[in-house]
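Peer 1: Next up, some structures in structure tokens.
Bear in mind that the values in this text are calculations on the coordinates, not laboratory data. Model, not experiment: these values are computed from the prediction. Cβ atoms are built from the backbone, for glycine too; each structure is taken alone.
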Structure I
């Protein structure tokens, strides 16, 4: 069977003529038609209105109208999936999260220094990301500015038994009913994770978050989660970090986060620099599988919006260990990739709307 690759019509927005040309060449080589270019946000609005593209690549810092304002105007006037192009800096990380809040679907990190060389090296990844962004559900990407509809959780299998053990269990002195929640997400995940975290019961869980994101962004993401909820102390994971009830760790970009110990209700994590054969770092599978092997008390796995199949094996490991498993439903996902693969693997106990994920966890607690 011949597989026809999607060729989304794209508009490239960047104040650098050289960068516009470079990105256009990369997309052309990958079979992605570039139907227009713009040097700033104001010009982009006109080009998008004329060309009606499937996706827009958007620079952050531009004269006349920057990327943030442009995204907001695009979503108001001519809703189109937007991929932000961001440098590896703290300032750009913060602005990128603002763009996601305004409705941008995802971002592609442009490293500092010889940017052109790095973008050329990552051309295949950029093309894959553009294809994914073109298929995004804009209604869900813009949920921050909408009153979200509620949906009822739909059971897809018999409920798993809570608190059962699996694998070689570590040293834990007594049963602790504090639940460990492992959340995995990718495209569309930052806003979804923030919503779930802000609605979780305070002090009743230990939370591990694995969001596909470069290293320069995960620290700022942890800070934003920490500010979004007064119920949890959230920080970026470091090698040897420990958490207990009411605390959360965000996996550091560019490394895998595994659970290396569990004693007296506290989890210890380790960071792995080797890719271990995974296409993403951090990988949801690594964290979930190590949690299933190590945590002896109540454990829940959650798969939220995102592209790809990462998390399917990990969520199966948690279910096999007796932990309830939850997947976000297609209706509320920006990209229904990771949850779909987890459901297809037969390892999800409950499929529910994003608005009901935290409530489902609360019921377990």
Structure II
């Protein structure tokens, strides 16, 4: 008789445990009551218990009791990470808790454009959604000092790419990421350079790549343009490239270069000076960097824009003057500095 009673009690206990486990599973894995997706912002110091109370008050969950009991039974401290989290149907409370534990936060993207300047980059970062601005009133020198490159000009030292960040990340953090990426890439590019190039340091490559980036309309011409500039340096000729003049003019540039501008000396006016300008003039991409250390072979020393985004390359000044007369002195109405977008690009831009 006693054995039967004990057996019956054990059966009841097992059934009770099974029923409790089933109840917990149902409660913890029941979809959150959401009409649509929303952002949940977890601020520093916020506890999971406090969040449970909020979700219960908002009607997102029926009761916080099951999760409270579960945390107590499993001796789980309920530690969660700060940040923004995406809540969307049919997410369950258990799935949300896992997100909060591992820090699966909402991320944003920002693109630093090839050929843009350091000033452009700062404006882009200042406008970035949910990115904390800490350098708005910092000088260029202070930024570079904080990045571990004191006394270095900032221009060119940031790799143009698309970067991912989350709310609370600082603009200096993104700058550091872009700066370290450029430093590592420049080391790799410098190590891969061909022999006989007129560069003394990796910084010379950075300067040249920025010029190639600004001069290139059609991507397939990067090596050809780099080849022209390399040969001009090797022969002691001036680079005579408009983008360097424009960079030196800074805010005085109003969309047009005059003969007077070309005669005004500056550390960036390659019409009046020999060699490379003082600093890079933009943020060069990887393709421009690699073209600068592996330029196309040939005899071309000049090039002029055709008006369709490509250039006419010439080996002699006489050939170049004829090309200038053909393509520049009588510009067509459909003249372009950059190639026309493909049908796919046009679709993406609409």
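Peer 1: Compare Cα Rg over 2.2 N^0.38 Å, for residues 84-211 alone across structures I, II and report the one with the greatest value.
Peer 2: Ranking I, II on Cα Rg over 2.2 N^0.38 Å, for residues 84-211 alone, first place is I.
Peer 1: Continuing with this model, one more query. I, II: which one has log10 I(q)/I(0) by the Debye sum over Cα atoms at q = 0.06, 0.08, 0.12 Å⁻¹, as calculated, at -0.22, -0.39, -0.84?
Peer 2: I
Peer 1: Okay, next question. Matching task: -14000 is the computed value of helix-only ellipticity at 222 nm (-39500 (n - 2.57) for each DSSP H run of 4 or more, over all residues; to 500). Pick the structure from I, II.
Peer 2: II
Peer 1: Same structure, new question: Given a computed value of 28, 20, 12 for Cα extents along the principal axes in Å, for residues 196-235 alone, which structure among I, II does it belong to?
Peer 2: II
Peer 1: Next up: Where does the value 8.2 come from, among I, II, when distance in nm of label points 7 Å out along Cα→Cβ at positions 76 and 316 is the thing being computed?
Peer 2: Going through each structure in turn, the value belongs to II.
Peer 1: Let me ask another. Kindly point out which one of I, II the value 18.1 was derived from, the read-out being mean count of other Cβ atoms within 10 Å over residues 244-251.
Peer 2: Of the options listed, only II reproduces it.
Peer 1: Okay, next question. semi-axes √(5λ) of the Cα gyration tensor in Å, for residues 140-179 alone computed as 37, 16, 10: which structure among I, II?
Peer 2: I
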